[in-house]
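Take a look at these structures.
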Structure 1
Amino acid sequence: MSDFSSLKNGKGQPQGNSYTPGVLNVSTEEVEKEFEKKMQQLRTKEKEVEVMRSAHGKYPYIDLEKFPVSQEALRQLTKKEAEEKQAVVFYYTQDEFRLAALEPESEIIQELLHQIAERTHAKGGLYVISEKSLSRIIKLYDTLPTIIPITKDISIKAEDLEKVQSTVTDFSSLKNALKEATTTDILTFVLGAALKLDSSDVHIEAEEGQIAVRFRMDGILHDAADLPKEAYKQLVSRIKLVSSLKINILDKPQDGRFSIKIPDGDIDVRVSTIPTIYGESIVMRLLRQQRQGLTLDKLGLIGKSYERLLKEIQRPNGMIITTGPTGSGKTTTLYAFMQLLNKPGVKIITLEDPVEYKMEGINQSQIDRSKGYTFAGGLRSMLRQDPDIAMVGEIRDLETADIAIQSALTGHLILSTIHTNSASGAIPRFLSMGVQPFLLAPALNSVIGQRLVRKVCPACKKKIQLDSEQMERVQKILSTLPESERASTANKPMEFYVGEGCPACNGIGYKGQIGIYEILLMNPDLEHMILAGQVSEFDIEQNAISNGMITMVQDGILKALDGITSVEEVFRVIE
């Protein structure tokens, strides 16, 4: 009000018009119009702020009409996301960000706040804004300079791969090759050697005096080579560059990815970095996109287990769940199911994070939490397309579990995974999420517990004699087998094998992996236990065993008895 007081006389009326030499002569009518215009703008602003505060009392209001917004802040959301969700990021640093929205209390905005915080590892704050402020910030997107994205593909030439394959036959030869390689070639050599040695992960770890390169082969980490400290910074920068990570951020975790283009098919590389006391630790997971011949028997599902499971996956509806820790082959097992079920006339849709193997004839969809595309939301949308079979990469919350169970009860076959240590632990895990027992019991067809064990190298396999303690333990496990299985092993010689180590297995004694399984099938007694609330993991396991379930350790010993793996390897994985 004080801004306009000079326009009025002491009685609150506009001052009269008088002529003063050298001063612009303004009419009373013009002064009144200008005064009313200013007052109306002020009243509108006050009313707008009051409405905002009353509608969203728990969130502070901010006026962004003249607020300076950086390009980095704008780029935290795309223009399309800002328009669709009526929200913008107006402030951003490495440590914190501020999100403003028309409806900050909505679930969509709450989820968006969580997603940005998870992606940036920064602390977030939420504000309410007016439509005018929102419109002004959205217009700023048109002023952003266009950035040409850096290619994410590393083109490994055929001749470079041939050089690596001819040079690298074991870890010793890799060390020699890296000594002669230039800094720019180190990444190509490391990745080429990892592919040659069939590694699933490459670990680059900063230590006090050197850089350790380790390969995960058949589930076990092996020291592959050491790099000089001076090559570390350039190697990390190159990995970050091709992974679209921020090179200047050294004190926060980052996640990225890139692809390797080779004649045999693309390799998707997922990159993870975390800060350590001597630098950054980098893990590159190698996902071979093309997988041919995924069959149940090749995975290790054989005999009675195979027959029982085959009946389950051919049922038209219900849920089949695979369980086990990370790296136990759960997703691969589900892919083998889908390959078996992938026939003309059958519609299969998947939700994955990420899509690990590409399969023809299957609609594969990749989760993107940064854009609000979650397992729960994706599953809800997927079901509108009426698939016969739906594969959900992981069930980790009540919302996803509820949608999956309802789908299984209404004519769909649902395949998914859950993180528990055994098949019998899946049911208590579902109930702890909040799933209703009367829905879970009729929806669940079977639960598969699994682990991966290394196979004895066939080139250097030799027979061994177990010591008395190991033999006693093995015999006790075999004595608890179902009667039909005990009969089949009664006349088998108690012979077991290990690998001595040879060039074919890089001196390790093992080559490749195979699954060991336990398959829990739903039965009337188990269904009654669930409905009655008797859901301890021990009771469920005893029920399954009494109904003919072969446990994982029993399946492992049977495979050791067949010379596929070793007793030591089975006990390493299971107990």
Structure 2
Amino acid sequence: MSEGINDQMVVPGAFESEVAERLAALDAKDFTARFWRKDASLWGEDAQRQKDVASMLGWIDAIERIEPRLDEIDAFVADVRQAGFERVILAGMGGSSLAPLVFSLCEPRGENGLPVDVLDSTDPGTVLRIERAGDLSRTLVIVASKSGSTAEPTAFDSYLFERVGNPQNFVAITDPESPFQRSAESRGFRKIFLNFPDVGGRFSALTFFGLVPAALLGLDVRATLARAKAIASDRAPFELGAIMGELALRGRDKVTFLTAPGLEPLGLWLEQLIAESTGKEGKGILPVALEEATTPSHYGHDRLFVVLRREGTDCTFLDTRVAPLRDAGHPIVTIDLSGSFSVAQEMFRFEIATAVAGAILGINPFDQPNVQESKDVTKRLLKQLEDEGTLPEPPTALQEGPLRIVGDSCADTMAEEFHIFLGEARPGEFISIQAYLTESNELNQALHHLQRIVRDRTGLATTLGYGPRFLHSTGQYHKGGPNAGYFLILTGDHPEDAPIPGQTATFGQMIDAQAMGDQEALRDKGRRTLRVHLHGDLVEAVRALEQALTKGIAIKESV
């Protein structure tokens, strides 16, 4: 393996000949060379599709195009340090926020680097926690939005601009000529970074969207780009894309990331990249992130495992769990991250691999045709709130302790409700736990335990995501991918709310509308959904939910 390139080892299990044939087919069409030439025909012969694809391939050479502009980032960072700022709030959604989250949590902060808090939730508890985490007069706020019109960043902008009150505390990252550019200019923002319009949000990690926060963290952005660019000379990303795409066609369409301690946020970034890129036209690859590895008996035959190890990190527990999976014949890709700034290289590796997999699946991996559906329903609900003063909350069908079923039900107990909900689940399908709740370490532990119990008892891939974050990532797969999911939607009370300036809705009402809007959009696509509202202490409520789910699954098993 070349110097500076993280090692990748592929064990395709029973699919060695199929993967080899796929690689040979890619070579026969000169895929790699055409890829670097930005040949849009790799993703379909339709003229309109080629036009659409061609307009979004700027990420392929974004590193070369951003390098001449690094001096602009350097000057900005120097100015920020001289001004005496003490922390940064990065407000955005999806690709605009997850790359900064990865850099802030997966790389050690550099000398004189500022802490960066990522705000990508409309949950009022989260908004207030981040707002109150430091002196706002010494806080730099970066509002990141490619389109400049996404509802959540717009709300964050309005709220924080009113709270901070000084436009010199604000920075915009957006596309040229966006509504947000004009708004930021009129208000006198400290700095406006105009990104490349031919780079989609989830492919923008190595542009201003990811690099400006990285530089403020004190990371060496030149070294970061150099590590990422090194993978461009290697065949490994194309091999990874080949195995992802080929195995998805053969039923191994759940890419499960098993990560070394400290790399968990990278799994979240990979989740949005792969799900939003491939989940469309009834096809797709479902990424499963933040799942604790278990024994082979708890997995179905629909998994491809990607193991992310890291030099200098104790991976003993991870290795002991992966070995039996390999022995059981599961296909496994192992990537060893080594040296500084290796996370950026994985971002570029998986961007390439995801594009390759999309070509194999025969879809356009650069659009997101179904994301707008939830947004449209949410917008309608918020308009109703504005006109009538309330959201159209469905009635309570069943209440048991801190759990309340919202909507229709014919069950007498919570356990019976979950038995009905999951009663027809079959191998190869999946369960999605969607938490529109205030994230905390304690709640994370409770939800991950719930995820593990559900997976182990059902044998189905079980994903977990916080709303509205996942609406800009796996939300595309949920509505555009195969109809194979069971969506458990969790909402909660808002002990303290926060108003959104210029809007009738509060943040609490906005996140409630987003939960209702996505459920309606899922149902319009024929998806199976169940909404449970949690009252009181969220951790205790999740434990009660786990007990009821376990009883419901036991009923299914006994039938």
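Only the coordinates and a few stated rules stand behind these numbers; no lab work does. This is a predicted model, so every value here is computed, not measured. Cβ atoms are built from the backbone, for glycine too; each structure is taken alone.
Laid out as a table, the results:
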| read-out | value |
| --- | --- |
| At a computed 0.60 (FRET efficiency 1/(1 + (r/R0)^6) of positions 58 and 82 (r between Cβ atoms, R0 = 35 Å, to 0.05)), which of 1, 2 | 2 |
| Structure from which 32.0, 124 was derived, Rg and Dmax of the Cα atoms in Å, options 1, 2 | 1 |
| Identity of the structure behind 13.9 (criterion: mean count of other Cβ atoms within 10 Å over residues 314-321, calculated), options 1, 2 | 2 |
| Which entry (1, 2) yields the derived value 23.2 for mean count of other Cβ atoms within 10 Å over residues 186-193 | 1 |
| Structure from which 15.5 was derived, mean count of other Cβ atoms within 10 Å over residues 242-249, options 1, 2 | 1 |
| Origin of the derived value 9 (relative contact order in percent (Cα under 8 Å, 6 or more apart); candidates 1, 2) | 1 |
| Value -14500, calculated as helix-only ellipticity at 222 nm (-39500 (n - 2.57) for each DSSP H run of 4 or more, over all residues; to 500), assigned to which of 1, 2 | 2 |
